[in-house]
Every structure is written in C-alpha cells, then in structure tokens.
Structure 1
Amino acid sequence: MGNFTRRGVLTAAISGAAAATLTGNVWSRTTPPPSLIRLSSNENPYGPSPAALKAARETAARGAYYSWDLRTAFRDVIADGEGVDRGNVVISTGSNEALCAAAAAWGKEGHILAPSLTYSSHLMYARRSGVSVKTLPLRSDLAIDLAAMADAVTDDTSLVYVCNPNNPTGLPLDGAELREFCREVGKRATVLVDEAYNELAEDPSAATVMDLVKNDENVIVTRTFSKVYGMAGMRMGYAMGRSDLMEKLRSYVMSWPSAIALAAGIASYGDDEFVAFSRKQIDDGRQIVNDCFRQHGLSPLPSSSNFVYVDIGRSAAEFGRQMQNSGVQIGRVFAGYPNHIRVSMGRLEDLRAFSRIFGEVYTA
C-alpha cells in the first residue's frame, strides 16, 4: 500500500474524472451534432467497415510501439492488390499529404499546371510555399479541358495535376482520353492523377491510369481511404508510381499514419462487400439529391463521385447560410462559380431530410 496514499487516490480520482469529461467532449466532436445534417465534406458516414473497426480496436491496444512493420505490410498489401512492387508505393496520411509532397518536390523544378476548378488544398499549400501554380478554365460543360492543358505545357512545367473524377464537379474523364493525355504530356512533365473517387466511378478499372504506372510512364496516381472506405477521420492514403518518382516523393512526405490507420487500411483494402455496400448507398443518395434538384427545375451535373454539383441560379453563399439555419450544412462556394452548390452524400435518411428542407428554402 506504500504508493497508495490518500492524496494519490484523490489525485487519481480527480484526474480520472477530468479524463472522462475530456473524453466525452472529444467523442462529441467526432461527429456532427444531432441538430446538424453535414453534407459538406464528401465523407462516407457508413464507414469505417466492421473489419476496419475491429483491426483498429485490436491495434490501439498495442499502441506502445511504432508502426514500422505495419507500414511495410500496408505497402505489400497495396502492391499485391495493384500488381506493382513495394517500391512503387508511398504511404501518406490521407492522399492530401502525398499531393502536398509532390507539390513541394516538383515545385522546386518549375510551375504546376492544374484546372481552375478542382481539388486545391495542395495547390494552396504550394502557393504558400512559393511555388508557381498556373490554372486553366474548364470547358463550357465544366469538364476538364485536356486538350487546352496539353497545349499549355511548357518547358517550365514540372507537374500537371488532374483529379478524376473531378472535385467539386463530380465529372469523370474518359479513361482512354486521359491515358493518351498522360502518355503525351508525360514526355514533357510528370502527370499526377488524383483518384480519390476512383472506386465510385462507373467502371473503376477503365477509369484508372494504373496501367501507365505499371508501364513505367511519367505518371503518379494518388488514392485515399477517406471516401468509399469511410476513414476520413483516420487519415490513410497512398501514392503509386515509377520507383524513381516514388523515391523522390517519399523524401518530401513529412509524417506517417498511425498504426491504427494502417491496420484499418489493411483490413479495408479489398473488402469488396463493404465497397459494394458503400457504392449502393451513395448511388441511392445521389438519386435522392438529383431528383430533388430536378423537381425544382435544376440540372445537376452527372456525378461519378459522392457529391452533386448544381447551379441554383442565385447566390450560393446566401443559400448556404439559409440551409445552415435550417439545420443542413452544404459545401462551400468555389471561386468563379457563385451560383453553384455542392452537396455531399450522407445517410439516406439525412438526404431525404435535405430534399424536404431544400424545397422549403428554395421556394421560400
């Protein structure tokens, strides 16, 4: 009983109570409050999968040790699944870190070329780091203009960024056209294809450019577990490319995922049953949202992702505030498109509520 003094017991009790309170507060912040339907961040509210959660729980209990072996295991799982070597895979905390690492590495050698409306966190990071980023407008149908981008590549272009399907439009690129673009542009600059939503494409195998990676083309592919696998809060992603490209990219990656995220990723990858379930929920959700828009005379873009983009013909910022006041959070307004809103897929019951609330706000 030597160490169990009254003061020690009291201190432990107080610390335990504080920890319990803190834990309760932290847990309450891991999901939107009950009063808010969040349809703003392209998350999959149905994940992580049961297999991922089981792996995460078991790994958390062994959290005293670094995740060296799990990192190797994860790279092997991805390499085996994609038909490449371990040296063709780089791990990152979500795909965004790999994107930022590529921006830093290639940005030292020239400018980055990207569409004017696309996923841009890494592009903003690049600009803040002093990297030159040049953008090109989308086509009139809001598709990425591959021909214009190919023409815009110069000797000073180091990296060309393409997101397929694109965010926030949700529009996919034709797989054959994108492959030809990568082959031709890859002769002059490295092409980075962001496939965050590839698993949601109508035909993922036709949409991906992984065949170019296997053929040692000057192409990098990034993927994430944040979307169809429902692991946005765990931060798990990876990049794939020619070994020299991956060696260069790896030297700019600044951290590594936790053992929990690695274990969950290993358990999730190849979980065809959960992927099929998620795809079905997202497809059904898009139908609810598209039907809602069309009932009000709007024409949503045909999306191959877990969100829908539409021109509502009025200020999207003001409409977003009105929706927020009614308990629904939709995506932010993107520069150059002040009348467009992006609605992410949530649980089906939330999307049915969205449909009702949208009608009330839109017709008020």
Structure 2
Amino acid sequence: MPSPAESLLLRACRRLPVPRTPVWFMRQAGRSLPEYRELRAGVDMLTACQTPDLIAEITLQPVRRHGVDAAILFSDIVVPLKAVGIDLDIVPGVGPVVKAPVRAAVDVTGIRPLEPGDVPYVTDAVKRLVAELGGTPLIGFAGAPFTLASYLVEGGPSRTHEHSKALMYGDPATWHALLDVLAEITLGFLRVQVEAGASVVQLFDSWAGALSPADYRDYVAPHSAKVLGGLADLSVPRIHFGVGTGELLRLMGEAGADVVGVDWRVPLDVAVVRVGPGRAVQGNLDPAVLFAPWPVVEQEVRRVLAEGAGAEGHVFNLGHGVLPSTDPGVLTRVVDLVHSVARSQDAAAEAGAGSAEGDG
C-alpha cells in the first residue's frame, strides 16, 4: 500500500505532478452527516473533542462516505486553549465563549504554554487514525494566533473585532505578548499531531480577513510565521487558510505556507498571481453552490479545476467549510467529479514521458 507521503495530496502540496487534483473539504466531518449527528447525540462539543474513540470515528466518517483524498482531525480551534486551563465553553448556536476575556497585560501572564501531556486524547486519536487510514493522509490543524486572540479578547465571536483592535492599536506590547504565547500554544498543538503521525497541517486564521494588509504584516504575520516556521524541521506541508483574505494572500504565503488556502471570493487563477511562485493553492468552490441544481454544481467544479490548472499545485476544496444543511450525496458527487477530471498539463506530460519510454 502506498504511504501518505506518496499520496496525491502531499504531491500536490509539494508542487509535484499529479494525474488528477486531490480533494477534501473543510468541515467534511460534522453536521452534514447523519452518522455524525447520531454519534454526537447528547455529547457536547468539547467532550467529543477530548474522547479518542469519538475523534477517530468522526474523522473517518467522511473518508468512508465520500472517498476524499485526506482526513482532517476532528477537533476545534479552542481545544488547546481549554487544555492550558482557559475557562471557556463552546455554546451551541454561538461558538466559543470565554468566561474572562483578555484585556490587559496581567491577563496574558496567566496563560501558560501547552505541553504534550495536556492533550493525550489527541495523541491517542492521531495514532489510531494513522493506523486505520493507511495511505490516506491525515491533516492536523489548529487556529492561528490572531483568530485565537480574537476569541480571547472579544470573549466570543465578533463581527467588528472592536476589543481586539483596541488592544492591538492601543497596547501593542500586550498584543504582541498575547500573540506570542498563543503562537507557542498553537505550535505545540500542531507538533503533537505531527509527531503522532499527521502528514499535513492546516493553520486556520478564520478572522484575519478583518485586517488591512499593513495591520496583518505588522501585528499578525510574525506570529503566524513563528508557528509555520516552527514546523519546518518536521518536513510536513503547511496549509494556511483564512476567510476574506484576498488582499492578504501573498503575505499569508510569505508567513511560511507551502499551500495558501483561498476562499470563494477570489478566482483561483487570480489568487495564483497574488500568492506568487513557489507555493500551491487550495480551494475554492463556494459552499453555497452545493445547494444549486447539479448541472450548476458541475459547471462550477469544472471552473475551479480549470482556474487551478495554472497553479504549481492545486488541492480542490471549498472556499470555507461545509454548511450543516448540505446534502452529503452532493459532496460525494463532487468528489467523484473531481476524481474523473485529469489534471491536463500533468497528464499530458506523463503521457509524453510514457511514449518516449516506449510505454505508449
């Protein structure tokens, strides 16, 4: 059996030739699957994220159902924060809620780094998954320092990020101290996953789109770079994704990404130019398109594949996570369609090489 290192996903992330574009979906494990809803009945989110049996089973469900080219660890971006003792909860219909928001330097000094022993359930689940997945790669993931900071400072989800920006502009020393400790926590959380067997990592900066390029460069990029750079010795591909980050794509790549995730707002061929050479791209079908009639879905999938054909490497994905009411059958059809379309330039190159060797 081929190893994850030989998989389509890792080859595409490393900008190597692939016969077809690999595909997986952000939030592929979750509320869109009836088997997930059945398993999670009566189990709160944080408990599920701290139970190895549940982590492993939920991670595997979309791989079995859809035949995607990668699994992504079932977890939540606030799991490492909970693990270091921050008092928070994931409230249904709201999201992460922090009991005592971080607003001053004294609040930052109370946040400690993450130790591997803080998340034994992650190590256990990853090892189980790697054994069961065989040649299918497992993607580890974590929230980026800015997005974690936004929850801690705001106390929960925010559309305006007013408290975060007030701290960022008004007390930059405390801001940088907070993001530095969050970078350490995030790096530790990702290293646990990779050292247990994850083959790829994705750093989610869900709220980075709230920033201007100048603010991202000055207040955020150094901390994301600390996380991504801190994984360099592990030699795993690093995907960096944010929502509404069309103006930040080059900066996100320069922070240390091998693959830059692109949301649905920017065409992939445009994104390739913005990201610049030396990196692959991931994306970027609008999740809402999956609710359209199949001919429209097919047309849009083919468009994304065509726009991604000029990239040095392309991983097909949505431009954000699977919406909870998505029909799982449509996701399976999308996987089948992506699998059926040859990555033309690579297929042509391989065909030419085969003829030259007398295999044609």
Structure 3
Amino acid sequence: MLTIFFSFVISVLMIKIIIYTNDIHAKVTLDHDTNGVQKMHDQPVPRIGGLAIFVAMVFVSLYGANTNAAWSPFYAGLITSLFFVFVGGLTEDLSKAVSPIVRMGFMTFGVCYALFVSHSMPLIRHMAHDNIDWILGFDFITIFITWFAVIGVSNAYNIIDGFNGLSATAAAINLFGLMFLAYVVQDYQFVMIIASIILAICGFLCFNYPKGKIFLGDGGAYSIGFLIALLSLNLSQQYHHQMSPYAVLLLAIYPIMETVFSIVRRKFIHKTKAMAPDNLHLHQLVFDRCLPRSLPINRRNARVMPLMLMFMLPQTILVIFFYNSNLIILFGLLAYIVFYVYMYLRFIHFKTPKLLVFSK
C-alpha cells in the first residue's frame, strides 16, 4: 500500500514543482503554439507532465529495491526500458524539433532493451489459434510483430492526447482493465505494479483535468502507451491459457482504432501524408459538433473527455465479464470498429445524435 501511496505523492509533488518553477524553464517547456491545427488551449502551458509520472515510477522502483520487494527486478527492467522512450519524447517536448523517425528510433531502442537486456517484455507467441501460433514460432516474424505492436500502441496514446484529461483517462481505464486481469490470474505483483502506475497518472490528472495546468507532452504520452503495451504483452502471453489474448487488444482498442482510422483516412481519402497533423480526429469532431461555440475554449475543452467515455468504458466492461472467451472478445472488437466508424460518419456529416449535443 505504501508503494502506490508514494507513487501518487511523488507525482503530485513533481507537478507542483514544475508549475511553481514555471518562470525558470518556460522558454523550453511551455507549449506556446496555441494556434496549431491540433491546439485546443488559449494560453501557454507546460508540456512536460510525463516527467512527473516517470519520476514517480523511478522512486517506486528504488523503494522496491530498498525493501527487497519481489516485484522490484521486473519493475527495474520496466523503468530502464521505458527510459529510452521517455527521453525520446521529452527531447521533442523541449526542442519541438525531433522528427517522428528519430522518436521511433528511441522507441525501437526501448523495445530491444526490454526484449533482449531487461527481459521485461515477452515476444508475441500465443494468439489462441494453432496456425497463427505456428507462424509466430519464427523469431524474425514475431520480433517484427511485437515491435510493431508496441510502437503502434505508444504512438496511439500520443495521437489521442489533445484535450484535458483525455489520454491520461483512457490510459487509466486501460490500466484498470489490465489490473483486473492480473487479479483474476492471481498475479498480485502485477496488480501492485499497475496500481502504482495508475496512481502516478492520477497525480498528473489532478492538475491536467479540468483546467489543463500542465500537459502530458510526447514524453508522457509515448511512455504511457509503451507501458500499457509492455504490461499487456506480459499478461496476455504469460497467462494465455487463462484469458483471451485478444482481451488486452480490446482494452486498448480506442487509441488503436483512432490511429489506424486516421492513417487510412489521410492516406486513401484525403490523399495526404499518413502522419500529417489535422483536426479531424474523433475527439476533435466531438469538440466541434457537440459543444456550443459560445463557451470559453477551456470549458469546451474540459467537456470532451466525459463525452469520450462512451468510447472507453463499454469495451472495458466487456473484458471484465468475458475476458476468457475468444469468441465474445473478437465479437467485441468487431462491434467496436463498426460503432466507431458509424459514429465518426455521423459526426463528419453533421448528423450528431441529439443526445450528445449540448446547448449550454
């Protein structure tokens, strides 16, 4: 219990230090661009909130080492692997000049370190189908698929990071689902580890939502996605006989779907670069279509996350009740894709369901 308490307290303390020393580091840490295509704030805000989460996790790791906790070796491997991902994102937050390829290089190094040095990340070997599992028996194939999955989820949480509380809340809900899975397979060390990460995120959320006093930044968003991918792989591969390996995919389907759909939309519909920024993400359409323009931008911003819960909670509930059923989980994935595309088309064609439209 002390572990998760420390995680929350250190996260809050770090956020307070960042905010109170704002005048010292404002030149490099503030997001001054309030007119960008994906910007939804009206004044400069520090974008290094991920630093607080990372420092909180480092403290928990050191605390575990000092107390000889059973989970300490795995947590240390997790932190050291995460370091490369975090540094890549933080460098972009501070310089605003790191290309996506360079950031992907940092993430690739983190994946390689987790796979071959700290051994905190398993390869994807089990997908509940004999033919697929046979294909995954070839190392070069499964290494590529594992790398692709982790890089994809890391980027996915960065893509949905656009409104106060959105990415962090989605991550906390995803992690809660993973914590439940760890509990049902009786891996209580994983329960503690995931709980400490959730509390570190909650410490950040205290200042990010609803007023947006600090942002996650690329360092925070990439790190959260990397952590979720790593923990998901450990649970789904280590306990593949006790849960559907697709359950962890369903838990993370919202940011994954947002990423895949955005790439397809840009590449094949709008004929632009797949990674080019635009303001047509689902959460941005909710901001434009559901909330009155007469409200101050900060109040409109804060109302997006609660509306987006309808894209985060249903799949989590389904996993909680049917985590060990491949058929139901796969049906849930298909149903989510259909629901997402249907709602997106409603929003883009100005046919927003009246239940979601706020007049004040």
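Some observations on this one:
- Origin of the derived value 126 (volume of the Cα convex hull per residue in Å³, for residues 57-128 alone; candidates 1, 2, 3): 2
- Which of 1, 2, 3 yields 40, 23, 23 [Cα extents along the principal axes in Å, for residues 273-336 alone, calculated]: 1
- Structure (1, 2, 3) behind the derived value 24.2 of mean count of other Cβ atoms within 10 Å over residues 225-232: 1
- Comparison of 1, 2, 3 by mean count of other Cβ atoms within 10 Å over residues 249-256 - largest value held by: 3
- Source structure (of 1, 2, 3) for Rg and Dmax of the Cα atoms in Å, for residues 65-192 alone, computed value 16.2, 50: 2
Every number here is computed from the coordinates shown, using simple stated rules; none is lab data. What you see is a predicted model; the values in this text were computed from it and never measured. Cβ atoms are built from the backbone, for glycine too; each structure is taken alone.
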